[in-house]
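Engineer: Please go over the structures that come below.
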Structure P
């Protein structure tokens, strides 16, 4: 069984990943809040944290992605726009804990034009039906199992951040249980031969560029326990 990261102290690589995520959220808000259109589709920004967890690490000292999202949103002039945030985790206990933390830490979010939605679903069953233009979707930690869902989520105005353990892809890509997550006509173990840790994540980034040739794609690499991990940013918003 995979280790529950929300029950332990986070290491430097995890905190760095979350710092990078928070900076992306800030940059995304800087662009989208300043984009002025009168159309109804532009009056609401949406952020989806689909592996949100309980809000903090096991020591209750390091902020998780939900708290970082709220902190980033609250410090801004929202210029009359509504920001709708969707927190999802298939572990309902984590959702209930997150609700309690938010209720205690943040008062009267509606007066700040912030709307929260909570759910407890497996991401493979998660659907996004909103017609609003700007969406930021975060697939964290276990996102590699849901690469195929990106095709369902990616539309005009949508930006996606996905955490990828590139070292695991390099190691296990030849196994049948792993290949079901990838189009092996576009990537193979041979692509990783002779590659450094940094170049390993570039191989993954290039795979996404082949998979989504019309999207803007940018990688960020992290080293953890001598394994290469990283974030892939996928954007279908030309302003980002």
Structure Q
């Protein structure tokens, strides 16, 4: 999202380390196993917070085993928008969208780290348009501007060393929010979801488009929606 908050300070230990977890998770605590909206999906990223106003997130990845049972693959910690999750997402709020979303193009300033997802190496000419009056709102474009928009998020920056698109507002409705990514961050964001670079790379290497990966972002109090 526009004006991504980027802190170059010390990354919290809990954020920078991926917690090793067993693939077997007790059924009573396996959030993914209770979901009813992921029948066609074999990979799931689950981003949760204690409540709407919290910007500190728990990030879990799940994958179906040969019997179709969700198994947790990783547990890590990260951040969402400064003001937590949005009940009504708009361009001007400093919040993250809640919901179930497909995963779009992976991208970064460096070469493909080994993901099977479509990957695009960025340059200083790559931007994401966030001008609500532009016909190109909420889309990836390449400079020069040529009067096509008045504001855009630069994609060639440390927060996007490695990242992927969260397909929020795919119809590009003006003002509904733009430039929602999963990216590198050591603190709250302006609407995206962030975690350490090591975690982002681990997820990118794990993602497989053939397994129809999705991401669910929600306060834990709203898990029953999914």
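Where a number appears in this text, it was derived from the coordinates with a stated rule and is not lab data. Model, not experiment: these values are computed from the prediction. Cβ atoms are built from the backbone, for glycine too; each structure is taken alone.
Engineer: Match the computed value -1500 of helix-only ellipticity at 222 nm (-39500 (n - 2.57) for each DSSP H run of 4 or more, over all residues; to 500) to one of the structures P, Q, and report its label.
Structural biologist: Values: P: -9500; Q: -1500.
Only structure Q yields this read-out.
Engineer: Which structure, out of P, Q, was distance in nm of label points 7 Å out along Cα→Cβ at positions 151 and 183 derived from, given a value of 1.5?
Structural biologist: Working: P: 0.7; Q: 1.5.
Value 1.5 for distance in nm of label points 7 Å out along Cα→Cβ at positions 151 and 183 corresponds to Q out of P, Q.
Engineer: Given 14.9 as the derived value for mean count of other Cβ atoms within 10 Å over residues 55-62, which of the supplied structures P, Q does it correspond to? Please report the intermediate quantities before stating the final value.
Structural biologist: Numbers: P: 14.9; Q: 21.4.
That value comes from structure P.
Engineer: When you work out relative contact order in percent (Cα under 8 Å, 6 or more apart) for each of the structures P, Q, which one comes out largest?
Structural biologist: Q
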